[in-house]
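**Q** Take a look at these structures.
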Structure 1
Amino acid sequence: MKKLLQICLLLLVPLGAFASAGIELEDADIDLTDHQSLENGAHLYVQYCLGCHSTKYIRYLNLADDFNIDQQEILKKVAPEGAGIYDKMLTAMNGHDAKKWFGTTPPDLSLIARSRGEDWLVSYLKGFYQDTSKQRGVNNTVFPDVAMPNPLWQLQGVQKAIIKTIDGREVITGLVITEPGTMTAKQFDKAVNDIVAFLVYAGEPAQVQRRSMGKYVLLFILMFGVIAYLLKKEYWKDVH
């Protein structure tokens, strides 16, 4: 019983608790009503992530409809060359080759935002740093010993970890750019937020409509409750 309780308590620990000591998860700046941000996030995702990771529940047609963007524009600005508007967002990488190169098959990211959370994703994409002891030369502050390389290194540049000794053990307290990328820090922050916004959208494309509809449902329940209460008083007024 005690062991079962320990397991349950472990499952309740937030994902952020597994970040390197001294580094907190960054706050994501997500606006699912910003269609330009979502389009840019989808574009960056196709460029830098789709090579390994699919989002198999999303078609390019969904992007055009949900972002209120012309289908031809989606094909031109977002979809890879040769893709059709009805195609799903699937990687072209062979699963056998992926396992051979990375040691495991890269997961589909359709629901990654729902399982990990948007703050974790932002921190993860910004948390790669140089680590020559690893096979691919990089590590990550929120996902230690990650198997994949930094997909956005060209945009971000190369980071080095600031390591300090706290309570007798070495911990990462920050990251510093040692080789600049093609984007400034502000531009990279926006790029990462846009990618994460797209992944949040991919996890539940109808969530904006759901949240908008929710207030009307609550209003209906409130009104129905008032009517039911008044009817109850009317029916029972002569009962003593």
Structure 2
Amino acid sequence: MKIVLVPGLWLNAHTWDAVTPHLEAAGHSVQALTLPGMESKDADRSGITLADHVAAVVAALDAADEPVLLVCHSAGCGIGHCAIDARPDRVARVVHVGGFPSAEGEALLGSLPAVDGEVLMPDWAEVGEDANIVDLDEAALARFYADAIPAPARVLKDPVHLVDERRLAVPVTAVCPEYTAADLRAWVDSGDLPELSGAAEVDYVDLPGGHWPQLTQPEALARVILDAAAERVSPVAAP
């Protein structure tokens, strides 16, 4: 099966380097994406929009020979969901790791401050999100912050636009790292996450640890992805 991996903010394709070999060893074809402007710290991010990131995921879906397993991390879940909205018939299942789709009109993460059109990764302990980094030791955390690539501000702040209800028919595997499956179910049941509330099928998977399991427990995350690949279903029918 073709598996497309979408990174979260401040990351590029290399975030999946420790996961990809496990997926390929199981016989899958894997494409890890580097979204526009995220090639390096020196890349030109001026003018990069949310639509540009969504278009890059859509292009990967269009290039595949069959409907894919789409794996998204953190705010990449919102980007991937927009791509599903554009191509619901090109995704057999989506795996959301440590994140969830934004609703129509919402921003992915509009609260973080931007400077010169970029948003730097915050110090998670300073902003009270210690759970994000609980399984990174001091040396690994220092490398993590040093390698973080500024994100284009408009990717975080542009409103999401969703138009095709067929997106809700694509089965979801929701992977819960720094929060639990019970937490996520409660948020869904309360109506805080309408795109997950409206999804026809959601499987919840606990993967206890910090927010970055592709870095801290890649083999365990790969097993979850392989289980999701085994659960693939027929793609959503074209209208």
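**Q** When FRET efficiency 1/(1 + (r/R0)^6) of positions 183 and 215 (r between Cβ atoms, R0 = 30 Å, to 0.05) is calculated for each of the structures 1, 2, which structure yields the highest value?
**A** Biggest value here belongs to 2.
**Q** Given a value of 1, 6, 10, 14, 15, 14, 11, 8, 6, 4, 3, 3, 2, 2, 1, 1, 0 for P(r) over Cα pairs in 5 Å bins from 0, in percent, point me to the structure among 1, 2 it was derived from.
**A** Structure of origin is 1.
**Q** While we're here: Given a value of -14500 for helix-only ellipticity at 222 nm (-39500 (n - 2.57) for each DSSP H run of 4 or more, over all residues; to 500), point me to the structure among 1, 2 it was derived from.
**A** 1
**Q** Tell me which of 1, 2 gives 3.6 when you compute distance in nm of label points 7 Å out along Cα→Cβ at positions 47 and 95.
**A** Corresponding structure: 2.
None of the figures in this text is laboratory data; all of them are computed from the coordinates on show. These numbers come from a predicted model, not from an experiment. Cβ atoms are built from the backbone, for glycine too; each structure is taken alone.
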